[in-house]
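In structure tokens below, several structures.
Nothing in this text is a laboratory measurement; each read-out follows from the coordinates by a stated rule. It should be emphasised that the depicted structure is a prediction, and the values quoted were computed from it without experimental measurement. Cβ atoms are built from the backbone, for glycine too; each structure is taken alone.
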Structure P
């Protein structure tokens with residue numbers, strides 16, 4: 001059982017996480033004119049905190065995650081009006097064949113070991129004219145998580161990340177700060193990376 005499977009039960013109970021996902025959703029909605037024709041993939045969907053916000057504005061959200069426990073919590077929250085299709089898969093090892101109008105992600109990128117493989121993979125899953133909108137931590141000292149198991153990056157340096165994304169074929173890469181998470185020992189910046197294909 002993964003760390004995320006064990007944490008799934010109480011995942012939605014923290015204000016920081018719930019409010020953070022709302023801020024990220026608002027930033028994505030402001031940046032991209034979502035519509036009811038669109039099919040969106042939420043990478044690292046978890047319990048759907050970001051996905052359900054996006055689902056209100058589009059035709060369909062599919063959520064991919066490697067944690068069965070998280071996806072089980074997501075299924076409990078599905079309604080006929082706001083339904084996320086769950087996909088239990090590691091898309092770097094087993095890429096999806098479907099193409100989407102956009103890919104969104106909230107605070108998952110730091111758990112991805114091979115960034116180049118990830119961005120190349122999702123580039124294939126985006127329709128021409130589609131977009132990515134990925135939120136994660138600005139560079140930090142490793143103290144954001146109380147346990148760094150499964151954390152491959154202590155946040156991200158803007159220039160390094162931009163270079164990887166551009167190399168993968170994306171254009172109009174923008175990275176902007178959209179939120180600050182305040183923890184007792186320090187503040188952590190959250191960015192939104194957006195790009196098109």
Structure Q
């Protein structure tokens with residue numbers, strides 16, 4: 001009995017230290033597209049990394065109890081880990097950077113980079129905020145985690161065009177994302 005108990009403890013301990021390899025990016029997307037088709041939803045794909053503070057703010061905003069149901073009811077939200085530092089490369093989804101580039105994501109534009117995709121894989125919009133002068137948006141226009149008024153307004157406009165969210169729900173999301181804005185100091 002003691003040997004069985006010790007063996008069971010060793011096996012359980014070993015299992016808790018075992019690390020899982022993240023799914024390849026193509027597998028993550030395939031699963032997301034299938035689920036989106038079955039549930040009549042849009043995919044919200046986010047590229048992020050463990051070191052990225054703005055990525056964490058984006059995730060926290062989406063998962064915030066005030067608006068997580070709105071996202072769950074309208075989107076298949078998936079994350080691909082990219083651009084990790086050398087000591088965390090094992091966290092990356094294999095092929096994630098290639099998928100990011102296939103949606104016009106540019107590593108030089110920073111992360112988070114996100115894209116709304118229909119269930120067939122067609123991009124509907126991404127985190128590149130078009131400049132006011134009408135020129136096409138580029139990686140330098142990446143809003144990352146929307147926080148400023150114009151960034152949040154852009155994000156909300158994409159939510160409106162890719163979901164069945166009501167105006168009240170969109171207003172709640174807007175309020176939550178505006179909380180990400182850096183606090184300015186007005187010290188005199």
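Given a computed value of 15.5 for mean count of other Cβ atoms within 10 Å over residues 66-73, which structure among P, Q does it belong to? Comparing all candidates, it corresponds to Q. For the structures shown (P, Q), relative contact order in percent (Cα under 8 Å, 6 or more apart) is largest in Q. With Rg and Dmax of the Cα atoms in Å, for residues 34-81 alone derived from the coordinates and found to be 10.3, 30, which of P, Q does the value describe? Going through each structure in turn, the value belongs to P.
Taking percent of Cα pairs over 24 Å apart as the criterion, the top-ranked structure out of P, Q is Q, with the highest value. Sorting P, Q by Cα Rg over 2.2 N^0.38 Å, for residues 90-145 alone from high to low puts P first, with the largest value.
Can you tell which of P, Q yields 3, 11, 19, 24, 21, 15, 6, 1, 0 when P(r) over Cα pairs in 5 Å bins from 0, in percent, for residues 50-137 alone is derived from it? Label of the source structure: Q. Starting from the value -8500: which structure in P, Q was helix-only ellipticity at 222 nm (-39500 (n - 2.57) for each DSSP H run of 4 or more, over all residues; to 500) calculated from? Corresponding structure: P.
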